[in-house]
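K.L.:
Given below, in the form of structure tokens, are the structures.
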Structure 1
């Protein structure tokens, strides 16, 4: 399933990893294991933030995906299933059938 992982790095921990030079290598190492479809970097509420789109095969993969960010950067994590327009078009007929069945 396609997922969005939002990683927020607290300012102090981010500053420490920038100063000691480890931020880039650590992120690259973690991302190499996740094999993302896309990664975007931005600020969000004053935090260094990453939006990572990737495929997750099993829910049991969650700890392996999020723990490295939490341990390395003391990061806050949000994890959301996402879809592309083609997924939506595939799901609409199923949703319509269920709504019809419920009389909605």
Structure 2
């Protein structure tokens, strides 16, 4: 049986997440905030993952919940160094000199 997460939101955290659902600072934070709110209401991760407002793999939603539980709201934001790295940077001098 899948693990059911229990999230106890403070009033301030709930208000912050609800504001992100309505007007997020970055678009990806809307999905994460909505997922955390649904899990806090008692929905299982697999049900939240297929919700039309989240649409993410259940493992991804589970990782969001775990990061929220360990780091709070700051854990939902993308950290520096994550994401695709540039293939070419003129400052590295990868150009051949002709």
Structure 3
């Protein structure tokens, strides 16, 4: 099952996406500029093979819900996210505020 949920982070509009797959669930929250995602996100791939796209993204490990993703510290971020001030260790919700 796939679900979409609008999120309001103090005026910042975002969309939460949850994809339930066999034995795993993918969770992401996206703004118009970038997104944060569960541990399935391959930051290295985005920074190397897809570098020319300038994808603004970060991943958090061990999250099992949208709320957990918003509250979790990011384990890794893309180079394009770093250029916007997003850093590993930053909570997901704070990173999203820099992705507007």
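K.L.:
Comparing 1, 2, 3, where is mean projected area of the Cα convex hull in nm² highest?
P.N.:
That would be structure 2.
K.L.:
Name the one structure among 1, 2, 3 that distance in nm of label points 7 Å out along Cα→Cβ at positions 4 and 20 of 2.4 was derived from. Show your work: numbers first, answer last.
P.N.:
Numbers: 1: 3.2; 2: 2.4; 3: 1.9.
Only one of 1, 2, 3 returns 2.4 for distance in nm of label points 7 Å out along Cα→Cβ at positions 4 and 20, namely 2.
Where a number appears in this text, it was derived from the coordinates with a stated rule and is not lab data. Not measured: the values here are computed from a predicted model. Cβ atoms are built from the backbone, for glycine too; each structure is taken alone.
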